[in-house]
Structure 1
Amino acid sequence: MRQLFFLIALVHTTLSYSQDIFVFTEDGLYPEYAISKIDGLSQNKLYNKTLGWVYKTYKNPNVVISSKSENHFIFLTSLEENVINADKRVFHMRYTIKISFNNEQFKFEPIKIQFKANSKYDMGWKDFDLKNGAIFFKKGKVIKKTKSYVIDVPKVLNKLNTNLHNYLTAEVSN
């Protein structure tokens with residue numbers, strides 16, 4: 001019930017800002033990227049204010065920014081701990097996001113997602129296929145033990161995208 005409420009709230013928030021909302025289906029992550037329009041912000045301002053958001057949001061922004069090209073794009077690589085609860089195990093999620101800029105628009109594009117078990121044994125990072133979700137579904141329905149992947153991966157991406165959008169929108173009004 002709590003997840004349904006969160007999803008409804010997220011859909012309402014996202015639609016009111018005319019952003020796309022990420023969902024995970026049998027075909028993978030949809031949409032592949034989200035484009036948001038921020039009236040009144042040039043490409044340069046979007047880039048600089050997004051850098052401000054990164055510095056405000058992350059403890060080690062210089063580590064999180066894996067690559068950037070002034071006024072064109074920023075690649076973020078970061079970690080969300082204990083995101084996935086699957087089959088009595090907990091997993092960390094590492095993501096790489098590309099944020100690119102055009103006049104009054106930014107594009108939020110998940111590039112790579114990986115998982116690693118929260119365990120005293122380092123089993124390494126495992127790639128998560130953003131283009132194929134078939135292993136999480138059976139006969140069109142989510143498999144119960146993999147439900148966390150289908151719900152929580154988009155939740156993390158939507159939260160980041162919405163936080164960035166809200167930050168940039170608030171910055172326009174200031």
Structure 2
Amino acid sequence: MPKRSAGILAYHWKDRRLEVLLGHPGGPYWNHRDQGAWSILKGEYEEGENPEAAARREFMEESGWTLSVPLEPLGEIRQRSGKTIIAYAAQADMDPATLSSNMFEMEWPPGSKRMQFFPEIDRAGWFALTEASAKIVPGQTGFLDRLALGLARLHNGGPKRAQSKG
């Protein structure tokens with residue numbers, strides 16, 4: 001069965017400009033990668049688990065921030081690896097300097113038999129959509145597009161309806 005992840009794309013407005021919160025993965029493999037390396041805050045969840053609850057849990061584990069605001073579904077995207085990511089949007093305002101990610105353990109350097117701990121997310125930041133599109137893992141750009149489209153519809157009063165003449 002393909003793996004599944006659930007996550008939250010937090011957003012806010014700064015000087016009337018939409019910004020999204022992305023996290024940079026921790027660990028030595030990601031140290032020198034920036035463009036195309038950032039991600040929504042997400043993690044795997046089990047069969048039968050509520051994806052929204054999993055998204056909230058993973059957001060908290062990777063950032064230390066608890067979200068109690070309503071979440072808006074952004075749908076699913078299937079990655080090239082076969083993994084499916086389901087994402088939700090949440091209007092929120094966190095200070096990236098207060099990020100407190102959980103840790104993972106791995107052998108580093110490889111073959112050294114020395115185990116080291118690294119944060120799952122080593123930093124977070126708010127980015128305008130254009131910058132976020134360059135920074136986010138390419139398979140997740142669809143979530144940025146869906147957020148922008150959904151907010152545009154909301155901001156413009158929703159989809160246009162035909163007016164009846166009469």
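Here, each number is a calculation from the coordinates, and none is a lab measurement. All figures in this text were calculated on a predicted structure; none of them were measured in a lab. Cβ atoms are built from the backbone, for glycine too; each structure is taken alone.
Here are the numbers:
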| item | result |
| --- | --- |
| Among 1, 2, which structure scores highest (criterion: mean count of other Cβ atoms within 10 Å over residues 42-49) | 1 |
| Structures 1, 2, by relative contact order in percent (Cα under 8 Å, 6 or more apart): label with the highest value | 2 |
| Source structure (of 1, 2) for helix-only ellipticity at 222 nm (-39500 (n - 2.57) for each DSSP H run of 4 or more, over all residues; to 500), computed value -11500 | 1 |
| Read-out Cα Rg over 2.2 N^0.38 Å, computed value 1.06, structure in 1, 2 | 1 |
